[in-house]
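Colleague: There are structures below to look over.
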Structure P
Amino acid sequence: MNVSVQMLLALSLTIGVYLLAEQLYIRAGRTSLLHPVIVSIFTLMGVITLLGWEYPEYQRDTQFIHFLLGPATVALAVPLHENMALIRKMALPLMVACVTGALVAAGSAVVLSALWTGDEVLALSMSAKSITTPIAIGMADSLGGSGSLAAGLVLLTGAVGTLLLPTLMRWCRLHDDALHGFVLGVTAHGFGTAQAFERSFTCGAFAGLAMSLTGVVSAFLVPPLVPFWVGCEWVG
């Protein structure tokens, strides 16, 4: 197949599958079990296999979508700017919550996986499960874990977070949009941020802020602490 034709087909297929998955998600009442990202991933895996494409080929043909991730991330600055006055008022508690959430999420995951499985690679990869995928892959690889495994864990964490957090927030009678968004961003990164924007502009702004801060905080604070969580002999 001509490279240009294959590229056009791959882009059209990816966008088409996502749009169909999004409609399914809406019709199903926006349940996180049918999140369009998850449905799209598994659908595209099946289609790519049936077409006989190799993953590197598909990745090459969809580079334009990868490129758009940059502008999309930068665009999160718009809602942040719109809510800057509120963010300034809450700066200290938000920072404390972010650092605490990042360390508890990473530390508990590493310790529990080490105790239950004894698998070094899994434990080290778990340290990055609660941050956005690009940072998670790099951090897991640098610690001796698996970037691919970390990426899968990020997807799983995001899906579970968006499924459980709204219910937990209702049980705790926490209905503030800023708080709701920040919790989603810290615990469910990109998935949580997407869900937050469905709730309100303010909710999405705080989720985007939390996702960004959690990634930065985790990249700086988690790697030095991993040896204490899993045992110095593993990291050696």
Structure Q
Amino acid sequence: CQNNVRKDFDLKITEEALALIEDNALLKSRKSTVLYKADWHKGVIGIVASRLTEKYYRPTIILTETNGHIAGSCRSVLGFDLYEALSECADLLEQFGGHKYAAGLTMSLDNVTLFQDRFEEVVSRRISPEMLTQEILIDAKLALKDIDAKFFRILQQFEPFGPQNESPIFLSKKVNAVGQAFIVGTNHLKMTVVQEDSPSFDCIGFGLAEHITHINSGQSFDICYSIEENVWRNKRNLQLNIKGIKY
């Protein structure tokens, strides 16, 4: 189904983008991320930009080619005005629009490298160390047994979620993995968790593979997460998108 195809594109492009950064010391050391690949699917570059912003916590722009032009989706971090930063690069852009935390843009292929360097210079000058330090803001403590279809329907009433209306983040303490957690792609964590007498929930943690040893040791841990609906072979189930793990 279309939803699964989109998820496949999302994961594939996220993997490719992460590999580009991890294999390049200069990209890793920057205060911004601007990545371009001609064949990335335009429909998911916004999701990928959000994933990378979560992982590296810095202003992020994902670019792809569409109809002979370069199109980009941009995401920012708390406190950094993305729109103002793009305004300082306006001479390199054909169009741009958006607000403080999310934007879109188009440019010619000739300007991609120039834009990468200019945007990095602008971000480096404008951003503070505090803005580059991620804080996960938790909305509520939640018992896993309280998560069900009815609860998710209530959450959906607050949609659409985005930079100005972020998906609620919940905290559940002393959960345990069911069976073994495993790594997908380069460093994403997949696992199933339970808490006392709760049902089990599948989880995905982007960029969280470093926690696998503790999780597979059998010890309990705390998770903060958003709740998503996953559709697979026409079956719907609730999935936890893990934002942080503590033990």
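No lab work stands behind these numbers, since they all come straight from the coordinates. The structure presented is a predicted model; accordingly, all values stated were derived computationally and were not measured. Cβ atoms are built from the backbone, for glycine too; each structure is taken alone.
Colleague: If you rank structures P, Q by distance in nm of label points 7 Å out along Cα→Cβ at positions 194 and 210, which sits at the top with the largest value?
Modeller: Numbers: P: 1.7; Q: 3.0.
Sorting by distance in nm of label points 7 Å out along Cα→Cβ at positions 194 and 210 in descending order puts Q first.
Colleague: Sticking with this structure for a sec: Going by mean count of other Cβ atoms within 10 Å over residues 18-25, which of structures P, Q comes out largest? Walk me through the numbers before you get to the answer.
Modeller: On the way: P: 15.9; Q: 13.1.
The maximum falls on structure P.
Colleague: Assign the value 18, calculated as relative contact order in percent (Cα under 8 Å, 6 or more apart), to the correct structure from P, Q. Before the final figure, lay out the partial values.
Modeller: On the way: P: 18; Q: 13.
Checking each candidate, the match is P.
Colleague: Quick check on the output: 4.2 is distance in nm of label points 7 Å out along Cα→Cβ at positions 122 and 154, derived from one of P, Q. Which one produced it?
Modeller: Checking each candidate, the match is Q.
Colleague: Another one. From which structure (P, Q) was helix-only ellipticity at 222 nm (-39500 (n - 2.57) for each DSSP H run of 4 or more, over all residues; to 500) calculated, if the value obtained is -8500?
Modeller: Traced to structure Q.
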